[in-house]
1. Just checking, which of 1, 2 has the largest value of distance in nm of label points 7 Å out along Cα→Cβ at positions 29 and 141?
2. For relative contact order in percent (Cα under 8 Å, 6 or more apart), which structure out of 1, 2 has the highest calculated value?
3. Tell me which structure, out of 1, 2, gives 2.0 once distance in nm of label points 7 Å out along Cα→Cβ at positions 117 and 197 is calculated.
4. Given -7500 as the derived value for helix-only ellipticity at 222 nm (-39500 (n - 2.57) for each DSSP H run of 4 or more, over all residues; to 500), which of the supplied structures 1, 2 does it correspond to?
5. Supply the structure label, taken from 1, 2, corresponding to distance in nm of label points 7 Å out along Cα→Cβ at positions 45 and 133 with the calculated value 1.3.
6. From 1, 2, which structure was mean projected area of the Cα convex hull in nm² = 12.5 calculated on?
Structure 1
Amino acid sequence: MPNQYVEGAELHLLDTAPTEHSGGARAIWHITWDKNATAAAPADLVSFDNEVGWFSDGGRGEAPHLVWDPFSGRIAQFFPATSRSKSVVNLPGGVETNREGDICIQIETLFFPYCRVGGRVYATVADTPCKGLDRIMAWLRSWGVPDVWPMGAPTWDSNRSSAIWASKSGHYGHSQVPENEHNDPGPMPNLFAVPATPASPPAVVPVPRRVRPRALRSIGV
């Protein structure tokens, strides 16, 4: 069996629950979107420690499998690969979202449009250094998530199909998951060009538990 945890991830484990075991392996990509910045008024990126502190405590009801900082390469993990996570809406009586398939892994990228890091402003995740993405992609591939966007690579527009979601394995944006209204993650890097063998992970840095208000998101379980 593949490793339940990403190599080098900082573990902040929460309650686990099974998926539907209905077949297939999916990954859902989000951005944390903590601030509403613009090209004319960029804003400093929220700290990784505070983001992880939120999902470990007050935001545990919307926690993903992973929080990934594409600037430092740090990765925090809240659930093992075979558990569901909680970052997308799941309406009663509708299609399954958080628990769809055999594997349904969710990644929150620490990012919002026009965030400022080290004096530079970044408009999309595709513009970031994407440090640590190789470890995430290697892990997703080990769990059978194929190198494909079944609904096409994400843009800032929503594009959803319950039939495709229920029948096709691969990578999805939050903007492509049924029953959800968000339009993240926006343009992503070329995930499928990432080498199959990841580089060595960075040293794990302990993360303090800190709580901060969430500015923009209200997600159901």
Structure 2
Amino acid sequence: MAEEVLKGKQFSVETISSHGKHQIVTITEEYLREGEFADDFLETQHLVPARVTNCEKDFIENEIIKVLNAFDINFGASHIEVKFETDGGGDFEKCKLSVIEIATRVGGWRDVLVYYSYNIDYLQLLIQSSLKQELKKVNTKAENFCLVKMIFTKEDYEFYKKLKALKPQMIVKERIYVKNDEEFSYSSSLMDSKGYYYLKISKDEDPE
């Protein structure tokens, strides 16, 4: 797996293209499982927009446009997972972007994340692109953070229930498959998730 050898923080970049003209819809910050099973590289949360500096954002977006052109992408959505290394000082010469994978589709959960963060209908953009229509410039200023959290463990489920009880207004959409007597076991892929839920968080707050 590329994740085993590539260094840096993991992100994905969501794009839309029409007639070879590319637009970056958003950069997603991906959270990976930590601790005993960290080597599984299981994604546990996704945050839109990613918390990167303007310089880092420009660097990532410019490199992704090069990737789209190199693969001759003309229409549709693309979901590109990357590892990004930076010294944090804004020096592009010390930045490195490594591509993990490229998928010509909307990334999982991304349509909802983008909607609640940017008020963009990503699926409508995909339809327009598929019909070979010219696309208007997409909104690049996020109104909120949107975080999707997956439920893999009993602790994940207990956190969800606590948040649901104390701050239900934060949860804007959910798909929960847990029963009260659910037995939680080891999870090795996103397919093992017992559900997920989306949180809309003010840009003035820390999404952590």
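1. Details: 1: 1.6; 2: 2.1.
Answer by largest value of distance in nm of label points 7 Å out along Cα→Cβ at positions 29 and 141: 2.
2. Details: 1: 31; 2: 21.
Structure 1 comes out on top.
3. Numbers: 1: 2.7; 2: 2.0.
Computing distance in nm of label points 7 Å out along Cα→Cβ at positions 117 and 197 on every structure in 1, 2 gives 2.0 only for 2.
4. Numbers: 1: -3000; 2: -7500.
It was calculated from structure 2.
5. On the way: 1: 1.3; 2: 3.6.
The structure behind it is 1.
6. Values: 1: 11.3; 2: 12.5.
That value comes from structure 2.
We did not get these values from a lab; they are worked out from the coordinates using the rules stated. Bear in mind the structure is a predicted one, so any value in this text is a computation, not a measurement. Cβ atoms are built from the backbone, for glycine too; each structure is taken alone.
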